Structure 1
Amino acid sequence: MRRDDPTKVVLVCRWQRHDDRFFGKYKSFDTGKWIPIPGGVFPPEFNTRPKALVFAEIWYADKLAERQAKIDAAKVEAAKVPSDPTWDDICDAYIAEVQARMRGKGSTRYEAISSTNGSIRKGLLAKGKPIDNDETRCLEWFRFIATENIAKKPGETRIRKPMTVRNIAKHLRYLFKLALRRTLIPGLTSNPMLGEEMRDELRDLVASAERRDWLVPIESFAKLVVCKEVPAERRIVQLVLGLTGMRPGELAGLQFKHLVQEGEVCLFDIKQQWALGRGKAVKAGLGKPKTKRSERKIPLHAALHLPLAQWVTSGWSAWVGREPTLEDFIFPRDDGAPLREGSANTFRSDLKRAGCAVDYEGVQLKPYALRHLFSTLLAEAGANGAAHDRLMGHRPIDTKGLNYTAKLAPFLAAEVARISFELPAGAPSFGAP
């Protein structure tokens, strides 16, 4: 079945070259790209291509009907707004519109809904009539959520991070935009979140956000990845993060089929990420990478070849207890499921074991600091700017970087090779004990 046939919405493929086992893909409702049908290989009774295709088509029809039902229900809810709506009614209308959107990730919807229900729906904005929420009142609300103590334990103090406050304020701005478009607030003629004073407050708040110029120093990285106190299954993760610049979710989503060879270049083909769950609203699972440019190919640094070969040939099976397949995750938990920790505590414990600091100039370190290290090493080695952007999953700033040499595997491999790093001869193995 041809992928480029516009009439096709599902396709089936042989699983590991077996003639009687199949898995499927479907065309994304949002992007039009082909995505694996959840569940992996089809049940054994669908042992011919026609049977597998019927199975895939039925799954797609059910999924499409379920999706459309949710959209229709959300649209019905969105239309249920009284002629003289209360603040609660307007919040409900905004949430209904968010849920009815065809595009957007689950995490984005979760952020909009939790912000609305958690900080926008109640408190100062809920007092009086919706028209009372002018720029002065919105400023008062904004200053309150920026300084509110949200610690749950008595005696503790914890305020929201500046970027969190910014995101909550963003959804209040969107809510007023909805109210203006649908004239839900009689007498409202402009968005009170777009005033000059509010803009200045937001700019000052964002300027105070957490520093981003932090990293795991190369000396600490070198000690961490050879520390015998740190298990091989964690050392290999840290080594790969530090020499590829991948985001932790991208690394967690890597399957063996994403470790590929293009000519003489061995590379990771980033196609997906494993996203963390967000309460009951968003479940953890595979999804698209953070941005369009995050889908990229990262050549392996020379210092990764032997450790990765040791891990693939014996370390993985010793850790999981069986041999891997192409569909297995390369860096999993001990049950084979994707490894994506929501806390940096384990990472900082490993730094302590290796005799390294757990902070960088006052900023507590987390695995993401290894991405900062990779970017810093590229910059210090004089890597090409467009290649640097491509490897990090950022958008190159010019046409040449977007379309020409910066995307070629040999060129990228040469830029990665600029990084001067090698494991010592006596480094512990990343394979089976």
Structure 2
Amino acid sequence: MNILFISKDCIALNLSRVLQEESHSVKLYIENKRSSRNFDNIVPKVDSWEGQLDWVGKDGLIVFDDVGFGKDQDKLRKQGYNVFGGSASGDKLEMNREFGQKIFKECGLKTTELHDFENIDDAVCFIKKNPSPWVVKHDGHDSKFMTYIGVFDDGRDVISILKNYFQNPFVNRNSVTLHKKITGIEIGVGRYFNGHEWVGPIEINVEHTKMFPGDMGPVTTEMGTLAWYDCDEKNKLFVDVLNKMKSYLQKIDFRGDFEINCIVNKDGAYPLEVTSRLGSPIIHIHTALHDSNWGQFLLAVAQGKNYNLKCKKEFGIVNLLAVPPFPYGSQNSKDTLYGVNIFFNNLSEKEMKSVALEEVSLRKHGLGSGLYYISNDDGYVAYTTGVGKTISEARKKSLDVAKKIIIPKVFYRDDIGERFEIEELPKLKKWGYIK
């Protein structure tokens, strides 16, 4: 099958490689010009996705891995193309948090106070009039480093960090979101949707966004994730949160991966935000857990058909292998490792399948020919995954692979899922969210 894979910032780039390994004919387009240096000599790349529509045809598949393409997706579907990846209204759910909370409320989900501001000064004035330990967020998955969870009841620390952002020329000072702080356990629930029905099992995930083990340090886009599939349609998270969005997803003809991140406590589940796209790095756990052909599965979702997705009923863990200047981005540092070789030290063929590449390309000529190298400046190099009957087994398998990948200055967390297993899992069982 011909597959046109369209990416903005390489969120699910490794999936294009997986599709190619399934013997599909894949062409890759990367919108961000700086990121377009990735995957040279790995998957064939094109300079324009619009120019490839005749090649992919209406028997092929177009895959979008990010938000921002919703209007194009809607238009292409009306023209008869098979499109996986969301819709214009699906994009709005993720990119406009205030709108997302409005839809949550209309669909019967629990909501909390949230405000979008067009500039940081207005947000500071609001906190002074409404003192509270607010949570600072910013629309767009590339700005998670701005996330800050307030501590003081008078909001002084939140005001301080906002003033710091205002002085930073690299920060978008024209928009910021304040979310009422909720105490509880952060957990996500997701599932694929084909425009009519849910497809495949329910996904439960636990993100780890803090940079250091023990959930210490700055917030990053994500250092790793724990996830597993649940086939029980009576799963409490699914019933109380995700399934209430079904009629809305039908209305907007959403066809892709849909996930809601929540704070859960004894009083219920409070949705925080939507991921209306292939999430990163959760997509790599999906790849580790899926036994079915990815191309046929994505095509079924795009065509509005059901699909008997075969997958492992085990725990999956993914680790980000990062290098400086992560998590702050190359615009804030000259310390990048662009061009540095990556060495896979005695990895078996099976272990290599547990490696997902992102900011990586392959040398074809000259010194180092045949070696992979870091091909961008932001520090998202690669990921390793592990699958096991227990969380500890999955974590060990992921780390065993990570230790065999030699990248100068690399760092990663070695405790993904540990705190959840010890502290949070018993509470979720007590509250009825996990059996």
* Just checking, which of 1, 2 has the largest value of mean count of other Cβ atoms within 10 Å over residues 185-192? -> 2
* Structure fact -> For mean count of other Cβ atoms within 10 Å over residues 217-224, structure among 1, 2 ranking highest is 2
* Asked: A value of 3.6 was derived for distance in nm of label points 7 Å out along Cα→Cβ at positions 209 and 257; which structure in 1, 2 was it taken from?
  -> 1
* If you work out mean count of other Cβ atoms within 10 Å over residues 241-248 for 1, 2, which one comes out largest? -> 1
* State the single structure among 1, 2 that was used to calculate relative contact order in percent (Cα under 8 Å, 6 or more apart), giving 13. => 1
* 1, 2: which one has mean count of other Cβ atoms within 10 Å over residues 113-120, as calculated, at 19.4? -> 1
* Asked: For structures 1, 2, which has the highest computed value of Cα Rg over 2.2 N^0.38 Å?
  -> 1
* Structure from which 2.0 was derived, distance in nm of label points 7 Å out along Cα→Cβ at positions 9 and 409, options 1, 2 -> 2
* Asked: From which structure (1, 2) was helix-only ellipticity at 222 nm (-39500 (n - 2.57) for each DSSP H run of 4 or more, over all residues; to 500) calculated, if the value obtained is -13000?
  -> 1
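The numbers here are math on the coordinates, done by the rules we state, and not lab data. Computed from a predicted model, the values in this text were never measured in an experiment. Cβ atoms are built from the backbone, for glycine too; each structure is taken alone.
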